[in-house]
Each structure stands twice: as C-alpha cells, then as structure tokens.
1. Comparing mean count of other Cβ atoms within 10 Å over residues 34-41 across P, Q, which structure shows the greatest value?
2. Tell me which of P, Q gives 0.25 when you compute FRET efficiency 1/(1 + (r/R0)^6) of positions 210 and 242 (r between Cβ atoms, R0 = 25 Å, to 0.05).
3. One of P, Q was used to compute Cα extents along the principal axes in Å, and the answer was 69, 39, 37. Which one was it?
4. Given a value of 19.8 for mean count of other Cβ atoms within 10 Å over residues 106-113, point me to the structure among P, Q it was derived from.
Structure P
Amino acid sequence: MERKRSLVGEVLIEIEQEDPRFKRFIGVWLCGEQETVLVDVGPASSASALVQELKERGVDRIDYILLTHIHLDHCGGLPAVMAAYPMARVICHQKAVPFLVNPSTLWEGSLKVLGKVAEMYGEPRGVPRERLISHTAWQGERIRVLETPGHAAHHLSFRYGDRLFVGEAAGTYHRLGGGEYLRPPTPPRFFFDTCVESVERLLREDDLPVFFAHFGRAESSHRILRWYRDQLFLWKEVIARITSEVSRNPEDACIEALLAEDPRLGPFSMMDPECRARERYFMKNSVRGFLGYLEGDGKPGR
C-alpha cells in the first residue's frame, strides 16, 4: 500500500528567534514529492518550535534532511528533528560529519566569531554517526549534491527536481516592497576566488527557481547568480578603494560606501529599524571577510 504523502510542492517555514532583529531571517524549506525532504533545520534554540510546526502541518515522515552547512543557524536543530523523525537521514558534507557527531569545536569557534548571537542560537548537541550520509557517499538521482564552498569550506547546494537550494552560496535574499535585496554573507576567513567559482558552478545548472536559507525564493537562479557574481566583484572594488583612503574605522566607511553604490542593497531603506541593525551587523562581518582576503592577497594559508 502506498504511503500517504503529507505535502506536495515546497513550503518555507520561518524559524523565529527571540531577538526582534532576526525576524524573517532564518528559513527551513519543506518539500514533498516521492520523498519528504527538509533543507536545513535552523538553530538549537528554536528546534522544538520547528518540530511543532512540522507536526501541525501533518508531516508524519521526513526521509532526508539536506544540510547546506554546519553553521549554528542551519544545523543546531538536528538532534530534536532527528528524534522526532527517527527515519530521517542527513545528507551533509564529508567534512561536516565529525563536527555533527561531536560539535564541541564547532561551538567554541562559533562563540569566538558570533559571541552573543551564537548564545542566542544555542549550543548544538551531537547526533548519531550512523544517521549521517557523507555527500561523497550519496548516490541518489532525484537529489543531486553540488559542492559550493565559499561561504564555508563545507558548504553544499542541492538540486531537487526542478528546484535549486543554495543555502548561502548565492548570498542572502529578501523581497521588500517590490524590490529585491541581496547581500554577500562572507566568513571571517574568506577566499574570494573559491566563492566566485561556486557561483560559476551553480550557473552551469539549468535556470531554475532558487531557494535561499536567508530568506525566500526567486524564479530565476541564473539572474540572481549573475547579480551575486557582479556584487562580489563590486564589494571587492569598493572595499579596496575605501581602505586605501580611510585608515580609521574602515569597516563603517565601507558599509556606508556599499549602501550608496551597490544597487542590490537598495531595498535596505525599506527594512524596519531592527532588521537594518541586523543587516549592518552582518555587513560588518562580511566587510571583515573581504578585508582579510585583501590583506592576504587572496592566497589560502596566508
């Protein structure tokens, strides 16, 4: 007898946080066709709310959790979701496996980089190794795994049917008042060329609806990916110019210049004050990533 499906299509589930700056920021994608998949799970702090939402939607089975990367706002909720759905298996990057089994190092590193934001997300707990599928071992045809390092060395994107799930490999994306906002989420240790190569890798896929972890979807992956590629080069140019002119507080000066010169940041003014504060926080992190890259001449290991 064929098992009843709980869902057909895709649904974005917002993972709300206590901090009002983080509304409409963290999303989990739920898809159902021949199998039910969940793309990312949000942080530990909101895992119980996610499980409750899934149950209220009538989701009685999750076959696969597609984990784009192991930053706390994407992977922290794994133990709770896996406990609620014991049949679920997690497809993740090979490099992510030891950190998911024993996340102590991941937690320590996150505290150093994110501080109070990491504390808000909550400390992750370990998950059983036997329920993790390394991306190098995955052989399914309907779910295709695409290596897209740049935002993180362990970042994956997924093609599932006619959908492209990019995590943060194509930036963070919001629709605001009819406009489209796009921002690079570059890490503290940022390799520009690797990030651009991942964008080019995604552009070699068909032009598909594209789904972001932060926050929403767009109908044309090629259009967004070209925007994002151009944006990366613009940020590199602007940050290099400003830092050559400004020696004091260059991060703040870079943010103001980017807000003035980057058309993809145009809808920033439409955000409410809390969301603008959040975006400025993450912009500063991204600027620091570019500064580290520029100071190291873009050479890994320097």
Structure Q
Amino acid sequence: MKNIFLFGECMIELMAASQEKSSNTMKQSFAGDVFNTAVYLKRTFADVNVQLVTAIGKDQFSVDMIRYFKNENIGSDFVFQSETRIPGLYSIQLDEQGERSFTYWRENSAARQIMQHIDDEVISQLSTGDMFFFSGISLAVIEPDSREKFWTLIDKLKASGIQVVFDPNYRPRMWSSPKEAQQQFELALHKSDISLPGVDDFEQLFGMTTVEEVYNYCKPFGINELIIKNGEQGVLVVVEGIISEFSITPVTNVVDTTSAGDSFNGVYLGSRMEGYSVNNSITLASKAAGFVIQHRGAIAPADEFDTFINAQLALVQ
C-alpha cells in the first residue's frame, strides 16, 4: 500500500445555503486546499493510505472535523489537538461566473502552531511514507518563526527517500510581503521532486502570464516532474526534461471553481502513485476538476463523484 502525508490546514467553511442573493443563511462544512486534495485522492484511489498532518482544537467543531475525516477515510494519526486554539474559519462568496472570493478568520488557528507538535518520533513515522505534499498556503499558515523547523523536516524526509510535492498556491493576504512569499516558494521549488504550479498563482506573485514563463522560471530548480496548470487553456508537463502539452475540454456549466486545482492535484498524485502514465493521470485529473467545478462548495457530493470517477477510471484501465 502506498502512503501519502498531506501537510496543511483544514478549516470551517461557511457558504450561502441558497444561490438567492437575499439569502443570509449559511451552510457549514469543512475544507482547505490540502484537505480537499486528500479527499479527492482517497475517493479516487481507495487503496492509497492518505494521512492528514495538521493541528486543530478540542472544541466541538474540531471533534466534528475529525469525524468528517474518518467519514472520508482520511487518516488522523497526525491530526494534533491544541489545548488553547481552534480551527480557522472562512466564508465563500461567488460571482455569476462561479468565481470565488474569500473572507478568512484564521489568526488563532491551531494549524499555525503545527510545528510545535512535530518531534523526532513524528518525523520518524512520516519518513515511512512514499510522498509528502504541502502547498503555498501550508507555508503561509505556519508561524514565521517555525519555518526553519519545517524546512529541516523536509530535508529529513527527502533524505529518507520520500517524494516531496509542492503546490504553489498563493494568497497575498497571508504573507507580510510578496518578497517573503517569493523566498519561501523558491525554497519549496528547490526541494520539490514534483510541483504543480498554476499560472494564475504565478501571475499574482511574479507577474507571469504564460506557461512558458512559469516553465522558464522553474527550470533551474531541477524539478523531476513539473505540472503547470493553466485552466481551460491546458496543462504543460515536464517529466525528466521531456515536455508535453495537454489540451483540456472546457466545462460549460461552471458553478463554483473552488477546489478545481485541489481535485486535480489529488487525482493526479493518486494516479501517479498507483502507476498510471502521465497522460492517463492528466486525463483523469482534468476530468475530476471539470466535474468538481460543476458543484457548489469545495467538496462535491461523494456518491455523485464516486459514480463519475469510477466511470473515468474504467476508460483508462
């Protein structure tokens, strides 16, 4: 059985219960970029052991969150519980095109202190895995004084032979300055075996607007597997120096773009762990993302997603 550890934050999600503009009733769920990735990976590849590495509290929301992890068959052995802090919270607002904007309350999130829970014993256990995934949001959440300890963790995992995977999700408000984010992203790219950047994130942080610019920027880091996502314009893949381009069939019924990249990441990484070719992995991942954005919220209904993805898996067997 393959093992992947996903390091990040799961939050309380609030979203309008109705699409009516006058609605002031909110629906509560749980989500977060790394958690979303874990959900779609596990739903698609049940044989992969998926473990979330995060910190939450001991409040009722945290108790419900752990129950939700178990319902999604995501391991919680490395979900640490703070005595004094609680999960972060965010709300989603959607425009008429399904594009989202967020409001966050995460200053006292327990996940900000996750590195206080990572000791030598935990590192030893994490070192038994096959893959370790984190994102730009994971980096931003960590308290700045703890980042050096995080990079030490990454170095030890790499030394043990684990594939390190980085998704450069960029949220400007989470960083003290663009320069701080750029420095941390460069460290992450340098240490990554696989990276899954999106052109939209690099446009915000570096002013890059094309896959070629992103590729040229990433090339010196020597990343073994580089997957550059550019929405409906396609995906540029560079594996051990070999460049391939993949077109994407646009989705006409876009409801909510939340979790488009997360679902892509989860299905792509699961596919690669299970031995699928790059071509089939991209196909499955893009189909999954296309399905997810036709549903409201970060996590699509499990029964509908399972039916859809099982049909797609049958096509590439």
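Rule-based calculations on the coordinates, nothing more; no lab input. All of these numbers come straight from a predicted model, not from anything done at the bench. Cβ atoms are built from the backbone, for glycine too; each structure is taken alone.
1. Details: P: 22.1; Q: 29.0.
Largest value of mean count of other Cβ atoms within 10 Å over residues 34-41: Q.
2. Answer for the origin of the read-out: P.
3. It must be structure P, since only it matches.
4. The read-out was computed on structure Q.
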